[in-house]
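Derivation of every value follows stated rules applied to the coordinates shown; laboratory data play no part. This structure is a prediction, so every number in the text was calculated from the model and none was measured. Cβ atoms are built from the backbone, for glycine too; each structure is taken alone.
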Structure 1
Amino acid sequence: MSEQHRDFDAQKLAALKDKHSGYKICPRCGASLEAREIDNHIRMVCPSDECGFIFYQNPIPAAGAIIVENDSILLVKRSHPPRIGDWCIPAGFMEWKEHPSRTAVRELKEETGLEVRLTELFEVYSGNDDPRANAVLILYLAEIIGGKMEPGDDAQDVRFFPFSELPDNIAFVAHVQALADYSGRFRNET
């Protein structure tokens, strides 16, 4: 693991995620938060009637794109935690005020060096197996319109894999499901 990622502890992050991401102090008034049941969920709540802060632990939106050419799909090999060395569909977390389609185009460029045009919305997935956060993954179908294929900021490698030779180490369950869904819809496989 690289020097910058040596302190990445997936178990510690997952445990923290399950404990309201570590929220203990109200970000508005500084009071100690209390766990209370609200809307059938345990939420961290500020006990101050004047403040009223409630921490709603919501998934983080992410977006990416599926590119298929000659019955082969483009995948990137992860260079950052979690799951360094595993393969995934090029995707990433949305930036503030960024539309999911813009995220998908940006992430493809950053991770693969390719410029793409999105052709349609493919599917939306719930990703719960990332120790950093739960995600809502929005995937598009895309086609290459330019650029040079080379691994970028979050990738060790980028390449097309025939569907019959997909790597065993796909990083996230949502990506495994997306590969199966693509095969079932466009390749008549389940």
Structure 2
Amino acid sequence: MLEALAKAARPLLESPYVRRVRRNHGLEHATVHVLAQYVPNLSVAGRSDADGFWLMGDLTTEQVQRAVEEALRRMRNGERKLAIHPNCGTSLLTTGVLVSLAALAGSIGVRRGALQYLSRLPSVILLSIIAIIFSRPLGLQLQEHFTTLGDPSDLQVLSITRHEGRGIRGRKIVFHRVQTRSS
């Protein structure tokens, strides 16, 4: 079913802007996969756009550059599944939506009062667990067909720059901007 929806959405998904975002999103995920092989206890977040992607995490520029280069090489050599990551926002959003719908479905028919809602709690929990189980593969498929692109095609990395800022309680936050170009 998702493949059919993706086919119907192909004109949008293949528009130049969206295609660039999806390629960068795929390279961002592949980079995180590669970093996870080299950096113990990796804690990183990313955000992609049409001009590249940001990585937020305590990484050196050398680590990021090495991972980006390896990720792009591996994707070009056919490892297209590197574009899919289980901790992607697409998967998290899918889980949130399905669990919310499950909770809503579990409370259908409740008229008023906390006791009526509490009486539905076992049903809501069961439906939520079922939603969580189904959300994982669905989120991965949504990434594969809609939000990432595993084929880097003519994607080129133009630059990688390090930025530092201050977060909550003055903690140092390290960002890397990976600037790209593609059709």
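For distance in nm of label points 7 Å out along Cα→Cβ at positions 61 and 165, find whichever of 1, 2 sits highest and give me its label.
1
Of the structures 1, 2, report the one carrying the highest value of mean projected area of the Cα convex hull in nm².
Largest calculated value belongs to 2.
Please compute distance in nm of label points 7 Å out along Cα→Cβ at positions 21 and 149 for structures 1, 2 and give me the label with the greatest value. Intermediate values should be presented prior to the final figure.
Details: 1: 3.6; 2: 1.3.
Checked 1, 2; max of distance in nm of label points 7 Å out along Cα→Cβ at positions 21 and 149 sits with 1.
Say we calculate relative contact order in percent (Cα under 8 Å, 6 or more apart) for every structure; which of 1, 2 gives the highest result?
Max of relative contact order in percent (Cα under 8 Å, 6 or more apart): 2.
Looking at structures 1, 2, which one was helix-only ellipticity at 222 nm (-39500 (n - 2.57) for each DSSP H run of 4 or more, over all residues; to 500) calculated from, given that it came out as -17000?
The structure behind it is 2.
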